[in-house]
Every structure is written in C-alpha cells, then in structure tokens.
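Just below sit the structures, each encoded as structure tokens.
Each reported figure results from applying straightforward, stated rules to the coordinates on display, with no laboratory input. Owing to the predicted nature of the structure, the values given are computational and were not obtained by experimental measurement. Cβ atoms are built from the backbone, for glycine too; each structure is taken alone.
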Structure I
Amino acid sequence: MTNKTVLISGASIAGPALAFWLSRQGYAVTVVERSPELRAGGQAVDFKGATHLAVLERMGILDEIRRQQTGGLDQTIVDAEGRPIAVLPGEFTGGDVEIRRGDLARILYDRTSADCEYVFGDSITSLTETPDGVDVTFEREAPRRFDLVFGADGIHSAVRRLAFGPEADYVEHLGHYYALVETDETDGGPAVMYNEPGRMAATGGPKATAFFVFASPEISYDRYDIGRQKEILTAAFEGGGWRLPEVMERVKRSDDVYLDSIARVKMDGYTTGRVALLGDAAYGNTLGGFGTGLAVVAAYVIAGELAAANGDHELAFRRYDEKFSDYAKVARNANAGSFLAPPTKLRIKLRDQMFKRRLLLRGMLWVTDKFATDITLDEYPALARQG
C-alpha cells in the first residue's frame, strides 16, 4: 500500500476508471471536474473485443454495463421523403456492448466516490513540478501539492496545455463538427438518419437525443455558451430538406446542447515528469469508435505499471508510453466526419451501398476487433489482490 496523493482532472470515463484502480492500491485520489455535476445522457459509447471486456470484468462492472446497455439499435438511413435507403446495423455502431456515456460515468462514480475525493465545478489553472511533487492551483480551491497528476480531461485538456503546451500543437481539427441535443420529442420514434452533402442528422430511438454532424472550417466560440452553440447548429442546417426545419425547432427549445469539433490528438508520448495523460486528452479521435475502450484500458495499464514498479512513476510512465504508442495508433487516422457526413451526393450513395454489402461489413467489424485487442493485457497481480 502507498500513501501517495494523486490528482486526476476529469470525471467522465478515463478519470474515474483510473481513480478506481489507484484508490484500491491505497493512493489518496482527488478528482477535479469543471462541470458542476456528472453529465447525464450523452452519446452511446461502446466496448469491443476481448481486451476491453476483460478490463471491465476485472473492474467488476461488466454485468452492470450489460444491464444498462442501449442495445446497439439498427438505424434506418432515409431520403428527403423519409423512404428507407439502407440500414446502419447496430452491430457496426454498438460493438459488443453499448451504453450511454452518462450512465457509464455514473457507474464509475458510484464505485469510487466513497474512497475518492470529487471536486465539481472547479479546474486546474497551473502546474509547477518540484523535486517532491506537483504544486497545483485551481480556479476556486486553495493550492495543493500532489505526488502525481493525471489529465483525463478530454480533447481540450487543461492538463495537457499546462504540462505539454498549447492545444494547437497537439489537436487537429478534421473539418467537421458534431452536436448532441436532448430534445422534447416524447416517443423517440424509429431511429433514422438523413444526409445531405456535408451534413447529417439522426433522430429517434428510445432516447430523445438528436445527433448532428456537419462540415465546417474551424469556428471560434465559447464551448460553454449553449445559446451560441444552438445558433451555430441551426445555421449549419438552414434550408435543409426532410424534417430538418421541425428538428431545428426542437433544437431551439432545448437547454441541453453539446457542440464540438471532430478532432484528433497527435502526441508522441503521454507523460512528462510527474504528469501523465490518458483517454481523449492523450489520443482522442472524436467519434472514432475506440475512445472509451482506450480510456479504460489505459487506466488499468497505468495503475498496473505503477503497482509493478512499486510506485516508481518514472519507470511506470515509461512503460505506459511504450505500451500505448502502438495500441493507440487506431486513433491517429480515422475521420468519422467524412464518413457520417460525406461531401457529395455520390459519396453519400457509395457509403450507403456499403451497408448493403454484408460481407464487406463483416470484414470491417473484424478489423475493428483486431485493433481493439492489439495489446498484451498483463495480469498485474497487485491489482488482482486488491480486487
């Protein structure tokens, strides 16, 4: 057991997953989260392949995730008249098990909140490494010193900016934006997806969450200004066919809107001194389909390597960098924006035809499973003893 203190920035998936493993080793864990509370809802996230499922099983949460899974529903692609064109299979988007991000965050929080300190509504403003630790200042809390600091705070990571450098040096905008909107649609309706060149809208299903993707150069806006986000989104879909005018009216009435760039993080290493990054902060690729799996595996590997190195963070971080530089390669090339919102009518048609070719689809599923399992998952006996 250890008496070391750690600070984790981010209370979505990667942060609480790491808190789970470190607190069970005796670390005094503090998790700081900018949002005032856990975010409910959000898009569905999935796990695929034996590696992801093995980590969830070792955490003891796989059964609970299956109880709350969304089911990976098929989604019908329609034309402007609402006529079916093709079906996006649930097995393609939902992996082996799928769950809403907010539900997964709640599962992880419930399993860590008794042993870890959670600080909501605050964020890190500076990091100063010393021979004995990292001095941290916050927007609201008093300054504190920690032995280790972890950035699990997403693509727009404050920890990465403070410890490694400006966001522009590591984050590449991929030419598209996406948005999630909790609407007032009461029955959900069938899950459908509609495309026009450079934009996509998906509605329906058991949850009244509308999902949008649209092509755009990089936009400067306040990511916490919901009113401005709604303006950007409705302008992007102005003049659209199908049910888009009706759907945009629902967007205007919503108080739960999340808009962000489809982007990817490019880093050669994820650690520096006493600071390490994991999840989207380190190798995010928006909507790439692997982010949540990479996050929970990374949490397990970091904690396991710290246990194997008897708390020697330099050795543990070096091993983490080595293991994940190859495993995270799947996040380096994908661009979900051009797939979900192709730029031309021809590209839309060609993509839709792919979903009618089941053999090709099975081949793509095999490739994604191969990427998801492309790491040797060590047993880490110290973690098993604590479990």
Structure II
Amino acid sequence: MGGSVRLEMRFGASNYAPMPVTIVRGNGVYLWDDSGGRYVDMMGAYSAASFGHCHPRLVQALTDQARQLDTISRAYFNDRLGSFLARACTLTGMDSALPMNSGAEAVETSLKAARKWAYKVKGVPADRAEIIACEGNFHGRTITIVGFSSVPQYRDGFGPFPPGFRLVPFGDAEALQAAITPNTAAFLVEPIQGEGGINVPPAGYLAEVARICRANGVLLICDEIQSGLGRTGRFLACQHDGVTPDAVTLGKALGGGLLPVSLFLARRDVMQVFRPGDHGSTFGGNPIAAAVGLAALDTLIEERLSERSARVGAHLLARLATIRNPIIREVRGRGLFAGIELDRDAANAAEVATRLLQAGVLTKDTHRNTIRCAPPLIIEESQIDWAVDRLAEVLDEIARAKARF
C-alpha cells in the first residue's frame, strides 16, 4: 500500500471503496498504475472520460485558457461563455442554457426550473407541484435527489426528504400516464438508466412518453449526463426515438474528463422563469470550463465520435453476445454503453470486476449484479476484442471453479 493510499484512507471520508489499484497516468484508452501495469479503461469514469485520457486538444484548451483568465464569477461577462452556450444550444435543439459544475447541480437546476415553470406558466397552485421520476433512477446524490431514489442505501440516514416527487416503473409509458395529475410539472427520465444497471427501455418508449407529456402539459426533462454526448451512438440518447425534450441536462463528458462542467438546457419559456438572484454558481460558466466545454463539443462533432460509438459499440455488443457462459443472464446496451448482467447464484459482479482488474481491464459493477462497459469513444475494435476476451476468460474460470464443487 503506497503512502498516498495510506493518507487517503487515514484522512479521507469512507464514502467510496476504491478497487485495489492506484492509477498514476493515463493516455487515450489506457491507464497505468504505480507499478507500471497497464490497463484498458472500460469504465471511462462513468462516461466523463469519453474522449480518452488527456486528449491533447482538450488539455491545450484548458492550459491556454488557464494562462489567460481563470474564474471571475458570473458577476461579470467573460469572452468564452457565450460561444460555449450557443454551441450547446445548437447541438441539442434547445433555446438557452444555464451552466453549472456537477451533473447533480444540473439536475437540481432542472427541478427548480420545472417547479417555477409550473407555478408561473402552467398555473399549478403554490407549493403543490409534482415531479415524476422512474424507479431505478440515478440523478445524483443531493438530499433532494436521493429523496426520490428507489435504492434504500442512497436514502438511509439522510431524511427527511423534500416532498413533491412520485416514482413510476422505468419503460412503462402507461404507468406515467396514470401518475399524471393537474399538478404534475415534469417527468424526469434517463433515456437509458446507467447506475440502475444499463437498463434500455422498450423501443418507442421515449416517443410515447413525449406524446403523453405534450398532451398533458407536462415538461419532459431528459437526464443525458451519462447517456448523452455520443455515448449511445447519437449525440443524445433521446434522439434514437426522434425525441426533442423540453429540457436536457448534460455533464460528465462535457468537461472532457478534465474538470466538472454541466449544463441545464431548455426551451425559452422554461428558462425565462429565472431572474437575477434566483439561482447561480460561483464556478458555473467560468472561462476555463467554457473553453474546455466548447472544445469538447467541437471535438465530439469534428472527430465524429457519436458515429464511431455507434459502429464500435455494435461490435462491442456483438462480441459480448458471443460469450457462451451460463453465468451471463443478459447483455444490454446501445452504442458504447453496455451492461453484462450475471446470475447472482453463479457469480458476484464486484468479484468479476476485481478479477478483470487483475487481468488488465478496468470496469466496475453496478445494480442488478451487472458489469458496466462505458469505455472512451476513441476505443478501437481490437482493444474491445482484447477486453472482451479477458472477460470471457474470467467468467470461464469462475464457471470451472463452481463446477468443481
């Protein structure tokens, strides 16, 4: 155990349980530990490292801006933010954007916007607005957000929670329809649930959800923090269903893996409910964040990484489907966003992730006993093949050991 790890364990809060490896360097799809061991990154920092590690263009954008101007707060205009917001709005089809830092902050912003829109535009009585979300959701870890989580651990010990939220089953449009009342302000949904187990809804689900929301005067807010920015093979995952929501949250890859950058984007009538002093962030929209965010969006488009994700992701899912092992219950995903659900009686996903680490592949387990794959969008098919071969070997070893007992 290195000195840095000892210090982290001594002085750091125990809200994470890191895997037994210390990463010291990254380049592209590869990471190196403090002993010189090299790993293929199939985790991608929960989609934050979508461009690969230390992408030269993004590092250059950050360092150039850091030498010129850092944070001045939004008390003044800066010469970087406007271009970033315009590019983001053009690409998402939204009218305006509000910059924040973390994804959770973007979601919190969307909740505030939806509630104020309900009161000022829709005419919902004061303090009666409801927001519907999905079972199995993951939108962040603030008090408000964990208050409408369906994962007991995320809620345990953190109540009381703010009221005004209802949950419906993910992928069930009829359940959404039944849950809507005259006080419903918005439906908040991940087009593909990430932390929930890489859960892909039935074909046409989002299109039907959009129709229901329009018919009932309910805002459709798509949380694209993990599924957006090319991860599923389209710029936004909701585009697979031809849907333009009323509002979108972006984060993770928007900061190029270099720093936290997030956005809440929406139609003008939604965003215009904010007035000076209603909401803000000291660091949100700072010049460095804006410069990196714009470079990230430009890189995504110019390097055609969404299209690459669709092509290489199809190869990933096809290769995963060739693994013949009874431990695998299901392979789910779209683009370079895949989950391998394992039979709980045969293998523990956390143990499999640890064995993959030992084999040179970095990934992580998530809900439903699932191994997640969200590698950088620059990954090559040959690198996918190597990582999938290691997964097949690990699962074979576990199956053989189980057969002996």
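Across the set I, II, mean count of other Cβ atoms within 10 Å over residues 226-233 reaches its highest value in structure II.
Where does the value 12.1 come from, among I, II, when mean count of other Cβ atoms within 10 Å over residues 138-145 is the thing being computed? Considering all the candidates, the number was obtained from I. Looking at structures I, II, which one was Rg/Rh (Cα atoms, Kirkwood Rh), for residues 162-241 alone calculated from, given that it came out as 1.05? Of the options listed, only I reproduces it.
Kindly point out which one of I, II the value 3.0 was derived from, the read-out being distance in nm of label points 7 Å out along Cα→Cβ at positions 2 and 282.
Working: I: 1.4; II: 3.0.
Label of the source structure: II.
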